[in-house]
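What follows is a set of structures to go through.
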Structure P
Amino acid sequence: MTAQPLPYWRLSAFYFFYFAMLGATAPFLPLYFQHLGFAPARIGELVAIPMLMRCLAPNLWGWLGDRSGQRLRIVRFGALCTLLSFALIFVDQSYAWLALVMALHAFFWHAVLPQFEVITLAHLREQSARYSQVRLWGSIGFIVAVIGLGELFERFSPGLFPAMVVLILAGILLGSLWVPNAVPQARAGQGGEGGFLAQLLRPGVPAFFLCVALMQLSHGPYYTFLTLHLERLGYERGFIGQMWALGVVAEIVLFLFMARILTRCSVRWVLAASFLLAALRWLLLGNLADHLGVLLFAQLLHAATFGSFHAAAIHFVQRSFGPNQQGQGQALYAALAGTGGALGALYAGYSWESLGAAWTFAIASLVALAAAIIIALRLHEERA
C-alpha cells in the first residue's frame, strides 16, 4: 500500500491560524479586560476560565474522538462552535457575560487541538520527529498576530480585540475544512498494551503529566500579566508585541533543529533542561525586565520554556499510548496543561495585587525548579 504524501501546507495552515489565536489572546486578552476597567484579580479570574475549561473539555472530546474515530469532524465542529460562541462577546461586556463567553468558546476551542495533533502525527507516521517542522507555522502565526495586533492597538484601541479574534477564528474554521483526514497506526516501540489507564500508569508517565501541569502553572504570571508588567516598566505596546514575537522567533529556530536534538538527547534531559531554563527565565522577568538586554535574553529562553518542552512532550505522549488511545493521551496532556495554566492565572491574579511582580515570578521559578527535579528523578530515558 502506497503511503499518502504529507499534506504539509494544509497542516501548516491550520497551525498558523490556531496559534495566531493564541498570539491574540495571550498578550492582549488581559489588556482588553483592563481596557474595560477590570481590576487585576478580576482579570486573573477571566483569563483562568478558558484554562479551567481546558481541564475538562479535552478529555471529553478525546474520549469521543477515540471512541468514534471521527477526529476531523470533531475538529471542524469545534472550530465552528468556537467562532459562534466567541461572537457572543459583542452582546455585552459585563463580568458575568464575559465569564460565560470565556467558558463557552473555550469548551469548543479545546476540542480542536488535541484531536488535530493526533491527525498530524498520523500523517507523519514514522517521521514523528518532523512534527516540529509542521508546528513551527503555528509559531509564525503567533508572531504575525502578536506584532500586527500590537501595532494596531498602539495606533487605535484595544476595543478592536474581539473583531480581530473573530477573523482569526474564521481562519481556523477554513483551515480545518482544507485538511485531509488520517488515522493513527500502531508502530514499533509504541505503548499499546492494556487500556488507557494501564498505559497511563506505566513507570514515569504519571510524573510526566504532573510536570506538564507544573510547567503551565509556572507560566501563569507570564501569560496573564507580562504585557501589563512591561507597560508598567515604561515599554510601549508596539514594542511589547515585538517582545512576545521575539520569544516565538526563538521557538521557531529551535523547532528547525528539534528533530536532530531528539535523536541525540533523551526526552528526559530535554524536558529537565526546559524546566531549569524556565526557572531562570521567571527570575529574570520578575526582577530585571527593566534592563533591555536582560529582557531580550529572557524572551529568547521561550525556545526552551515552550519550544523544546512542547516538542519533547508531544513526542513522549505519542510514544506512551497506543493508536486507540492517542486522542485521550493528547487530551490529557492538554487538560493538565490547562489545569496548571488556570491555577497559574488565578495565583498570579491574587499574588500580583498582594505581593507584586518580583515575588509572583519567584513563585513561578520555584515551581519550574521542582518540576525539573521530578523529571530528572522519575522519567525513564527515551530517544526518538
Structure Q
Amino acid sequence: MNFKFSVAAAVMIGMLIPVGSCRISKGEGPQREMDQRTDVLEMIYAIADKKGMRVISDLNMSGGRWHERISADSMEEQTKRYISAYHARYGQHPSFWGWYLNNEISPIKTTETEKSGFWRKVWKAVVDECHKVRPGSVVTISPFFLLDKDGLRGFEYLAPSENEEWWGTTLSETGIDILMLQDSGEHLGFFSLTERAPFFEAFARACKKAGTKLWINVETGQVDARDWPEAVTMEKNKQKKWEFTHINWLAQKLELASEYGEGIVNWGYYPFMNPAGKAMGPYINDVDGQQIDYNNQKEAYEAYKAYYKTIPREIVPGRKARAAMQGTLWYIPVNYSGWSKERLEKAIEQQIDEQQAVGFDLLWLCNTPANMEWALTPLRNL
C-alpha cells in the first residue's frame, strides 16, 4: 500500500482499541508528570471552536487487513461503541465536523468479492452510526491508487477503470460522504501529472455515480528518487530520503487537484512544513525515522505562504476549488512528559494560527483513539 501510512504506522493506530481498555504501546504511554485531566483533544476542539475551524477525527479501526483477522460483525460492534463514546466526550463542540475512516486498503479487484463485501458491510454500518450519533456530520476516507504498473513494490496494479468500478459500487453501497483521494500512492515525485490525471478522472466519475464529494489529498512530502530502480533500492534498504515537495511542483499538483476536487487537503505539513522550528509540540518532526531539518520546515512553510498569497481569492472558472490546501493530517502523539496545560494550549493555538495564515480551516486529526484512552486512564493505574 501506499506509504504514507507506513508513515501511518507512525500516523495512525494500527489496531482496534475497544473503549475502556488502555493498550498504548510502550514509549507512547502517558507519563506520571502529566495530569490525567489534561485532555489534548479537548484542548484542540476548544481552540478550534474559538477560531472557527472544522475538525474531523479518525476512528479506532486503523489498518487494511481486518478481513483476515476479525468478523465484520465484531468490527462493527467495537467501532460503534467507540463512536458513541467519542461523541459523548467531544460532540458538544461546534467545531466537531466529521469522521475519518482510517483504513488504507490496497486496491481491491472487483473479483475479490469476499474482501469487497467485508469492507462494504463494515463501512456502511460505521457511516450509518456516525450519521446517527451526529446528524449532519461527514464521514471521509482517503484511498490511494498505484502507478507501479510492473508491481515492483509487490502490489498489483489496477487500471483507472478498475478503480472506478470498485469505488463507484463501494461508495454507492456505503454512503461515505467525502473521498479524499491521495494524489500519489507511492510518494514519488517522478510521476507526471499526465500519469496521474486518468486516476483523478476515474475517481471523479465514481464519486459522481454515488453522490459522494471528491476531494484531493495533495502530498507535500516525497521520496527523493530519480526513478523506479532508485526508489525500490531505497525501500529495500530502508534508506528512503524524504524531502519537501518543491513549491513549483506543488503548485502544479494543486492546479491539477483544483480541476477535479471540490476540496483540497494535505498530508505532509507535518513534518515538512511546520514553522514552529525546534519548539516542541503535539506533532511529529520525522518520517520513517528520518528527522526533518527544522530550518527546512520553516523554509517550506514560507515558500507555501508566499505561493498562497499569489492565488486568486475566488475559484477560477472551470475549476472546482481554489488551488490551495484547506487543512492537513495532524497526528497527535500521546506523550507530553513534563508539559503544563498552559504550555500545551499555547503550542496548539500557535499551530492553528500558523495554519489559518495559509488558508487552512480544517483539522484532520489522527491517533485520536489513543489520546482519548490516555485522557480517560486514571493516574493511579499508570
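Only the coordinates and a few stated rules stand behind these numbers; no lab work does. None of these values were measured; they are calculated from a predicted model. Cβ atoms are built from the backbone, for glycine too; each structure is taken alone.
In this comparison of P, Q, the computed figure 22.8 for mean count of other Cβ atoms within 10 Å over residues 96-103 is attributed to Q. Quick check: -27000 is what I get for helix-only ellipticity at 222 nm (-39500 (n - 2.57) for each DSSP H run of 4 or more, over all residues; to 500), calculated from one of P, Q. Which structure matches? The read-out was computed on structure P. Please state which of the structures P, Q yields 1.3 when distance in nm of label points 7 Å out along Cα→Cβ at positions 288 and 304 is computed from it. It was calculated from structure P.
A value of 30 was computed for relative contact order in percent (Cα under 8 Å, 6 or more apart); which of P, Q is the source structure? The correct label is P.
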